[in-house]
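No value in this document is a laboratory result; all are computed from the given coordinates. No experiment lies behind these values; they were computed from the predicted model shown. Cβ atoms are built from the backbone, for glycine too; each structure is taken alone.
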Structure P
Amino acid sequence: MSVQAAVRELKQALGELWVLHRPEDLLVYEYDGTIERSLPQAVVLPETTEQVAAAVRIARRHGLPVTARGSGTGLSGGAIACEGGLVIVTTRMNRILSIDPENATAVVQPGVINLHVSEAAAPHGLYYAPDPSSQKACSIGGNIAENAGGPHTVRYGSTVNHILALEFVTADGSIVRTGEGVGYDLTGVVVGSEGTLCIVTEATLRLLPKPEAVATLLVIFDHVREASEAVSAIVSSGILPSALEMMDARTMWAVERAVHAGYPPDAGAVLLIEVEGLREETDEQANTVRGLCDAKGAREVRVGLSPAERESLWVGRKAALGALGRLAPSYYILDGVVPRTRLPDVLDGVYAACERYDMPVANVFHAGDGNLHPNLMFDESIPGATERVLELGEEILRLCVDAGGSITGEHGVGFEKRDFMALTFSDADMEVMAGLKRAFGADDWFNPGKIFPTSKGCGEVSSRVKGALAKVGPGAYI
């Protein structure tokens with residue numbers, strides 16, 4: 001492995017400004033939205049597909065593993081360079097190449113921010129349905145890598161349901177296009193592959209028409225169990241909301257102090273429910289939902305019909321994750337899935353486990369599709385605190401699996417959950433998946449240390465890389 005020689009070639013291919021290698025520059029790319037840290041040995045910021053392909057070929061020639069990175073908002077350690085090597089950041093590839101109103105599609109580069117797609121499509125009466133909570137910051141490339149979801153997944157599905165075609169670069173630097181509708185569904189294979197098979201450089205997105213009418217209901221309950229039972233009642237009734245979110249008391253406490261959403265101080269939980277469609281249908285469903293919630297003990301129901309009214313009801317949910325910073329110096333967000341009918345019991349188990357560990361938890365999650373997000377509050381500066389929160393996180397994920405669920409719903413496996421894959425998959429299952437990596441020629445070249453269990457930890461590699469950089473000094477790669 002020759003990092004210095006690779007950096008020289010990368011500068012020639014991309015320009016000196018877009019190749020980073022000094023320790024102080026690399027630190028910015030040491031982490032994403034999770035706990036883990038690992039330092040890359042070099043970072044490039046390409047602007048075109050051809051530059052991505054050139055960077056991949058140079059890295060391969062010099063024995064450097066490659067990790068693709070978008071906006072760095074991921075929550076599973078997927079963008080961390082576990083083996084050091086080269087990080088390819090796609091934030092400069094941020095152009096919306098076309099909007100086709102007649103065919104309801106958009107062609108975008110991977111660095112385009114999720115929300116910007118809907119903003120560009122809005123004049124045509126269209127929008128892009130997948131809307132992660134980080135919608136204002138996360139990029140389409142990262143959404144594709146993790147098969148991101150969001151509040152509207154319950155009705156419209158996750159990212160994979162809205163990708164029509166892809167352009168990507170393989171581990172040997174080849175440029176491939178998919179989506180012709182013939183042969184294997186390579187587009188579906190790539191979505192959710194977490195950068196382990198290829199690097200997406202362009203995507204054709206499905207756009208949807210804006211509904212005629214939308215109604216948003218904010219329903220306040222005294223207890224979490226009542227709210228979670230209302231979720232099952234709504235879905236069992238045959239109504240499929242476009243969004244069905246839940247927040248518990250601790251989350252509401254933080255949100256209220258951040259944005260003054262008007263939540264009662266003694267409430268136990270709140271549901272944010274959205275129904276949409278034709279105006280008559282929407283009115284009927286909103287009334288039905290209200291009746292079902294009343295039957296489960298709702299103490300108050302607020303209804304928003306105009307855009308301004310609906311936005312005021314959503315403000316608390318959208319501010320929730322940021323507001324949790326008021327509760328503790330650090331928090332660890334989990335991502336597990338359970339059948340909706342098991343929500344009450346699993347939530348009881350989550351609260352019980354956190355009480356045993358004496359660790360506060362704030363729950364804010366996509367209740368409609370059973371996608372839980374317990375946020376564990378802790379202080380990582382306290383010795384042993386990180387180890388304890390990870391241990392508790394494993395117990396909670398085991399609760400999800402034992403209830404018939406899964407270890408991830410929208411954040412991906414990444415580094416964080418790779419050792420939990422055995423909870424769901426057999427050795428034979430994982431060998432088939434590893435065979436797919438080999439078929440793509442990726443092996444351990446692309447995003448190593450992710451998805452599959454391994455004995456090597458990100459922290460070990462990061463320490464080794466930092467030590468090497470300290471020895472050679474900041475100017476060694478110039």
Structure Q
Amino acid sequence: MRIGPEPVLQNQQLTNSKSISRSHTAVIFANDLDAFGFGSSMPEVGALPILLRSILGAHKAGASRIVVIIDVAKGLCLRDELLQTGRIPGSVEWCEFNPGLVSLPSLLGRLASESEGHLVLIAGDNTYHPSLHRHAAEWSRESDALALKTGDELVGICALSRDIVIDFARTRPAIASSIADVLAWVILTHSVVSKSVAEEKWQCVLSEQQRLSAEEKLNGWLVKPTDGIFARMNRKLSIPISRQIISFPITPNMVSLFTLGVSFAAGAFLALGGYWNMLTGAVLGWLSSVLDGCDGEVARLKLQESDFGCWLETMCDNLYYVFIFAGLTIGLVRTTGNRSYLLWGGLLLFGALASFLTTGLQRQQLASGRPEQYLALWHKKADSRSSNPFLYLGRHTEFIIRRCFLPYVFLFFALFHIMNWLLIAGAVGANLVWMIALYSCLTFARARASTLPSQSVA
């Protein structure tokens with residue numbers, strides 16, 4: 001392809017991106033990726049080429065336009081390699097850059113003049129925690145530029161105002177050919193805010209050792225802040241399983257459905273009754289708990305998170321409780337012949353369904369845009385009202401009903417053959433859950449409503 005005085009921008013409309021607020025342009029520097037000492041022009045981290053991780057990270061952060069700068073001589077092979085993945089968003093444009101024909105300042109200036117928002121410059125040879133893309137995308141323009149740094153080292157992401165980029169293009173510093181050069185000029189001529197970033201949040205990938213370090217850091221990014229001791233125990237098994245899964249064309253939703261099948265098998269064994277059947281059901285329930293972490297891990301490893309996936313996982317979690325509680329009730333009746341367990345099972349089923357509805361309502365109330373953050377948001381609001389005994393109780397006992405903890409309870413009761421006590425405790429607990437969830441939902445709604453007048457005056 002012959003390149004004229006201006007770089008060629010080619011828009012690949014391959015996927016329908018989610019309709020969200022997008023206001024900035026992401027410019028990804030990938031013109032020297034093939035300089036690495038790897039067999040491929042792009043090393044992989046988490047089974048994805050590092051350049052694809054940067055593209056998907058910028059897209060998820062809300063970039064309205066993503067421009068990938070590639071070498072004019074070798075960029076075609078790199079672009080084709082990425083297009084074959086079928087993961088390139090429709091907002092991506094490929095810029096075959098020839099420094100002998102056009103300067104970096106003029107290229108960035110043209111992009112800034114065509115953009116309504118600020119520019120985010122991203123080095124394509126690094127891996128980044130998703131929060132770094134969000135920081136740059138949500139930059140509030142406190143200065144002319146934002147630079148992310150670890151100590152004195154540039155992370156590889158910076159945000160520049162539209163005006164400063166146009167000024168940069170007008171000045172045309174001859175030596176500017178990288179993000180570091182751009183920032184060096186900005187520091188001398190304008191104000192720059194530096195944001196400190198932990199070393200664990202990013203990794204430059206220029207060697208095999210650095211690639212292995214990036215893989216290790218990626219494993220750390222899979223652990224959620226809300227994970228307790230039992231969730232972290234499960235992660236020690238689920239992360240290695242997820243690492244094997246991503247080598248195959250398996251989606252997170254497939255993992256969710258498979259886990260649902262294991263949950264059904266656990267309920268079926270519990271329903272058969274008898275000591276060994278119930279113990280087998282408890283073991284399968286624990287296995288489904290471990291696998292329950294895999295769908296989210298696969299989604300984060302392959303950058304395939306979606307609202308539908310979060311909804312599907314929630315439905316599978318709810319059905320898990322239905323399967324094991326129904327199986328427990330039927331199994332106890334079959335084992336003992338005591339039909340009074342049906343009453344306890346009915347109370348348990350009612351409490352579980354009411355809990356699903358109330359927690360679903362509160363998830364919509366607190367985190368309709370980011371449903372995966374529901375638990376962290378609920379913790380924050382409950383902690384702010386620690387003087388409320390009802391919310392205090394809920395905040396410090398909610399771990400009991402988590403998918404990562406309850407299977408261990410089942411194993412304990414099944415091992416000591418006291419599943420009848422588990423049914424009774426479950427019936428009481430499930431009805432406490434929906435009461436606390438409904439109470440907190442109403443409390444938080446009233447608190448939010450009371451702040452609206454002051455916000456409207458402001």
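Computing distance in nm of label points 7 Å out along Cα→Cβ at positions 248 and 272 across structures P, Q gives 2.5 for structure Q. Looking across P, Q, the calculation of semi-axes √(5λ) of the Cα gyration tensor in Å that yields 39, 27, 20 traces back to P.
Given that helix-only ellipticity at 222 nm (-39500 (n - 2.57) for each DSSP H run of 4 or more, over all residues; to 500), derived from a single structure, equals -19500, which label among P, Q identifies that structure? Structure Q accounts for this read-out. With respect to relative contact order in percent (Cα under 8 Å, 6 or more apart), the largest value across structures P, Q is given by P.
Work out the source of 0.25 here, i.e. which of P, Q gives that when FRET efficiency 1/(1 + (r/R0)^6) of positions 80 and 216 (r between Cβ atoms, R0 = 30 Å, to 0.05) is computed. Computed on structure P. Each of the structures P, Q was assessed by mean count of other Cβ atoms within 10 Å over residues 72-79; the largest value belongs to P.
Have a look at P, Q and say which one yields 1.00 for FRET efficiency 1/(1 + (r/R0)^6) of positions 56 and 168 (r between Cβ atoms, R0 = 30 Å, to 0.05), as calculated. Answer by label: P. Looking across P, Q, the calculation of mean count of other Cβ atoms within 10 Å over residues 64-71 that yields 23.6 traces back to Q.
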